[in-house]
Structure 1
Amino acid sequence: MIHYAGMTDAQGCFDSVVDNDQYYPVKKISNESSYQMGNNWWMEAIVYQIYPMSFYDSDGNGIGDLRGILQKLDYLKNLGVTVLWLCPIYQSPLADNGYDISDYYQIAQQFGTLEDMCELIAQADHRGMKIILDLITNYCSDEHVWFQRALKEPECKEAGYFYFRESTNGAPNNWRSIFGGSVWEAVGDGRYYYHTFGKKQPDLNWENLELRSEIYKMANWWLKKGIAGFRVDAITFIKKDTMFQNHYPTLDNGLYPIERLTNYPGIDVFLTEFKNEVFKEFDCMTVAEAPGVPNEQIADYCGQDGYFSMIFEFSYADMNRYYPEWSVDEFKRRIFESQLSSQKGGWLGIFLENHDQPRSPSKYIKPEDLEAFGDYPKTMLATLYFLLRGTPFIFQGQEIGMENYPFSRLDDFRDIMAIQCHQESVENGGSVSGALETLKHTARDNGRTPMQWDGSPNAGFSTITPWISVNPDYLHRNVRAQELNEESVQNFYKKLIALRKNDGTKDLFVYGDIQPIESDDGMFVYLRTYAEKRVVVVCNFSDHEHMIDLPFAAGGILISNYGLPKLDGAKLICPPYLAIALADKVY
């Protein structure tokens with residue numbers, strides 16, 4: 001998730017290439033041996049995230065749908081992915097593009113029917129792919145029948161499913177919602193309800209046993225339909241400080257960011273119960289969106305007996321080269337710290353992009369370097385993260401190197417978060433142009449533009465104008481064009497996927513340890529080891545050449561975005577944005 005709190009205006013193999021009798025020592029960052037979790041199917045998974053509204057429109061209404069996904073299953077199978085994560089497809093007024101659920105048991109009309117969903121599960125399974133769904137249990141839609149009853153009857157059972165507080169002096173406290181403004185919204189009868197995100201997304205009261213039972217019943221219902229698990233949304237927000245007292249220090253707008261109250265003490269009781277009542281019965285995959293989990297608690301969340309199979313860790317993902325704290329070395333430090341912490345006792349979902357993030361090439365690479373070095377920065381980024389320890393996730397369009405949309409007007413945006421944060425920034429004294437400039441680089445809509453299938457009108461996504469504009473670069477950046485180009489970003493991703501699935505390298509990249517190696521500024525270098533196997537991954541995250549000492553005599557190239565490497569004796573010459581994985585012998 002992108003946090004806008006305090007937004008301001010500036011916001012293949014080859015013969016031995018060196019003497020195999022030699023070993024070249026390197027300085028190493030302190031390493032912890034891998035925590036033995038056992039072999040689970042989801043550790044070997046390659047996950048592809050689908051944002052249904054923007055994936056493929058099968059019925060010509062400008063919005064992607066389930067039958068559109070069905071029509072593209074062969075593409076996904078050919079790519080090599082094994083799990084499909086679908087963003088919300090439940091019944092919803094779509095105030096937050098489906099993350100505001102009005103009925104957990106029904107499919108939104110825009111996406112299709114429950115029959116379509118069941119067919120998708122079956123057809124994916126036929127092709128050897130599993131499906132996981134987004135599970136949103138921190139909040140629902142204000143149009144859900146529970147909330148509607150709570151509004152009409154303050155003393156009804158459903159009113160206890162939410163956080164209502166009475167106040168005669170404005171909002172009950174000074175907390176700021178993630179989408180901007182107070183977390184409290186007035187009902188009109190003296191009551192206020194609590195919402196962590198948008199005002200049309202009232203938070204569910206996990207202190208209420210009946211509410212929790214309803215959630216568990218619903219989750220079990222979907223698992224029995226044949227899905228393979230869930231990505232669990234915003235789960236570290238479910239436990240509140242129910243005293244609802246003011247907190248300090250506040251932002252310039254006088255509000256306290258709710259992000260600072262995630263993973264609140266006592267959440268372990270809810271998460272243990274959730275696991276025992278739902279997940280434990282099934283051999284399912286659970287991925288928690290878990291901001292706020294410190295390194296010392298990773299094992300509790302995703303260790304051998306953790307609440308979930310894995311978590312998403314956001315310390316590096318929430319960085320952006322437009323932020324003041326950005327540097328390649330800080331980015332590297334955060335990634336390696338996350339990797340080593342999870343290696344002690346947990347498992348991560350590793351990713352560069354998702355529906356809440358801008359596109360990674362635009363996010364991490366300077367525009368002039370994208371222009372000068374073509375696809376090398378994109379394949380470097382792909383290699384850097386894909387060979388880390390954890391289960392890799394690919395967001396739709398990432399495999400073809402999609403970039404941010406060239407937003408120029410506020411009217412171009414569709415995301416409620418972007419619009420509200422822009423308004424809040426201006427109200428707090430920021431300039432209109434400055435707030436817009438920040439959104440251009442950070443807004444979630446950058447990752448939500450339609451999938452670029454070919455060079456036909458609307459990028460082959462729809463026969464009519466889509467719900468959000470297509471990136472104009474679709475004419476040269478699309479699936480069809482990349483399928484015809486052996487050197488494309490898409491075909492490079494296929495090679496990376498094959499590395500993680502190949503019998504000779506799967507155990508190393510899935511179950512092996514990771515060991516960061518000290519390197520020059522702008523260089524990412526790490527070892528992956530398993531039994532007697534060793535691979536060094538070298539990525540040049542810069543626009544100039546570097547030279548490094550190899551940690552061992554290289555015996556084979558597993559993958560390279562520059563072809564054969566340049567060697568000067570024991571040294572590897574690294575051109576700008578090189579990405580290469582070298583093994584100590586041919587596997």
Structure 2
Amino acid sequence: MAGEDMIMVRQGELRRLHVIQKVLERVIKQVEAAEVLFLSGRQIRRIVKRIRNEGNRGVIHKSRGRPSNRRIPYKIKDRVIGLYRAQYKGFGPTLASEKLLERDRIEISDETLRGWLIEAGDWKKSRKRGKHRQWRERKHHFGEMVQMDGSHHAWFEDRGGPCVLMSYIDDANGEVFARFYGYEGTIPAMDSFKRYIKKRGLPLKVYLDKHSTYKSTAKPSIQDELNNVEPLSEFERALKELGVEVSHAHSPQAKGRIERLFRTLQDRLVKEMRLRGIRSIEEGNRFLEEYIPLYNKRFSVCPKEKDDFHRPLPKEETSSIDHLSLSGSGEPTLHSKIRRVIEEMKKITPIPIAVVTNGSLLYLEEVRQDLLDADVVLPSLDAVSSEAFLKINRPDEGFSAERVVEGLEKFRKIYRGQIWLQILFCRGVNESQDELSIMKGTIDRIQPDKIHPNTVVRPPSEKWVLPLYETEMERIRDFFGEKAEIISEFNRHPSSVLERDIEEEILKILKRRPLSLSDLSKGMGIPQDELDRYINPLIEEGKIQARIFGDSIYYEIGKNQRE
């Protein structure tokens with residue numbers, strides 16, 4: 001029988017019953033009870049009346065055990081669970097509740113959905129992350145600093161191939177810019193940055209990691225050490241030209257804002273694209289154009305200061321740029337990915353792409369195929385006869401002029417772009433009438449669109465190499481016909497001025513520290529034989545002096561030049 005009198009009450013209700021009993025016993029007044037229980041006088045009188053009539057059971061609220069009047073019907077609950085399992089599997093409760101409202105017109109709070117999913121076994125409680133030890137304060141102005149990085153992830157899941165999301169996030173307000181690319185490298189970095197600055201302007205600073213695209217892995221050259229500078233990657237060099245400061249993070253945690261952005265996008269963006277069946281980089285980039293503005297509208301914040309620190313772009317003067325040339329400090333066709341470089345450049349700019357090559361590898365089928373997308377190819381053919389070819393080009397044993405000509409003829413048959421043939425003439429080597437006649441016959445077989453006769457205008461590495469006079473070059477131009485155009489700039493470097501500049505540069509460098517002839521050659525980009533012409537007179541004049549250290553000879557500034 002005792003069980004019939006047992007009632008289940010909560011701890012708060014026990015406390016309330018204890019206070020009301022004191023009121024009934026006239027130990028305290030109703031006003032005092034209201035203050036203790038944080039209730040109004042009217043509520044106290046109602047509870048006292050109920051306990052007098054019903055006993056201790058009157059302390060229990062009348063809604064206990066009854067369904068809420070605001071309860072969502074089971075029919076809707078079952079439909080939501082079904083939709084989640086069919087369309088939103090793996091979505092977090094917050095994102096799923098947004099999609100249910102957006103796509104299915106079902107309004108339900110994320111916490112209600114969380115409870116339903118946990119109850120149905122479709123979601124598990126997750127432990128909240130511990131507080132970060134220290135947050136770096138945001139920058140105060142929009143455009144003051146932008147964090148940039150690439151995220152390698154299965155963005156299209158099993159529907160498409162791997163790709164990289166190049167993303168930018170402003171440090172002050174969290175605004176995002178993003179675009180998909182096939183890989184993370186110089187071309188995607190430059191293309192994405194170009195799109196960013198066209199949209200928002202030039203930021204004051206870009207914060208990056210130490211990926212080889214963003215920070216050069218090359219060791220400092222002698223010239224770099226002399227000038228006290230670090231080697232720059234192509235991307236760093238481009239930003240420097242634009243006046244944008246580059247700063248490198250020493251750890252992922254240091255650029256936490258963009259790392260957290262990637263965690264969010266790898267969840268939200270991936271699921272958004274799954275719902276739309278997006279499966280390629282092109283489709284993904286079209287979707288980003290509508291998704292990113294909505295993302296920024298929801299998640300960006302107001303910066304501390306209102307001023308925008310982005311700078312307007314300098315006026316584009318592309319009309320003065322006729323071609324973008326691929327030449328490099330070496331032979332560009334040695335690059336195994338030159339075809340991809342050309343393809344990516346053509347995606348970025350409408351300016352024609354020109355490849356400057358010595359033509360030595362055009363006998364290879366794969367090299368010819370790699371250059372087909374270039375707009376202009378400028379191969380060299382300085383001689384056709386064996387004697388002149390060996391003297392000018394000094395090729396490896398077994399390599400001949402016939403092989404170069406063979407490659408050029410085969411390339412002409414499949415190439416639809418322009419071929420501008422470059423020919424370097426040296427006095428006493430390849431400018432005779434016999435040599436010119438042989439060359440003209442070969443040119444007729446190659447059928448170039450233009451012929452560029454040239455001669456020596458800079459100090460050569462060999463003393464026997466002498467230039468042709470301007471009148472002689474004009475005679476050669478006339479011999480080759482209307483396709484020929486002299487590209488030599490006569491008197492561009494008067495010898496007296498050039499020699500004086502080189503002497504001054506040698507003295508300037510040696511004032512910093514002693515160097516060997518090899519070091520000077522590497523630092524100045526001048527062959528050792530050529531430097532000897534300047535070193536010896538400087539020693540005789542006492543401006544520099546030689547010193548033996550170990551097995552090497554070092555040159556240092558002379559006593560009469562020391563300050």
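Which one of 1, 2 has Rg and Dmax of the Cα atoms in Å, for residues 162-305 alone, as calculated from the coordinates, equal to 16.7, 50?
Structure 1 accounts for this read-out.
When semi-axes √(5λ) of the Cα gyration tensor in Å is computed for each of 1, 2, which one produces 79, 32, 18? This figure was derived from 2. Comparing FRET efficiency 1/(1 + (r/R0)^6) of positions 186 and 346 (r between Cβ atoms, R0 = 25 Å, to 0.05) across structures 1, 2, the highest figure comes from 2. -7500 is what came out when helix-only ellipticity at 222 nm (-39500 (n - 2.57) for each DSSP H run of 4 or more, over all residues; to 500) was calculated for one structure; which of 1, 2 is it? Considering all the candidates, the number was obtained from 1.
Bear in mind that the values in this text are calculations on the coordinates, not laboratory data. Since the model is a prediction, treat every value here as computed from it, not as a measurement. Cβ atoms are built from the backbone, for glycine too; each structure is taken alone.
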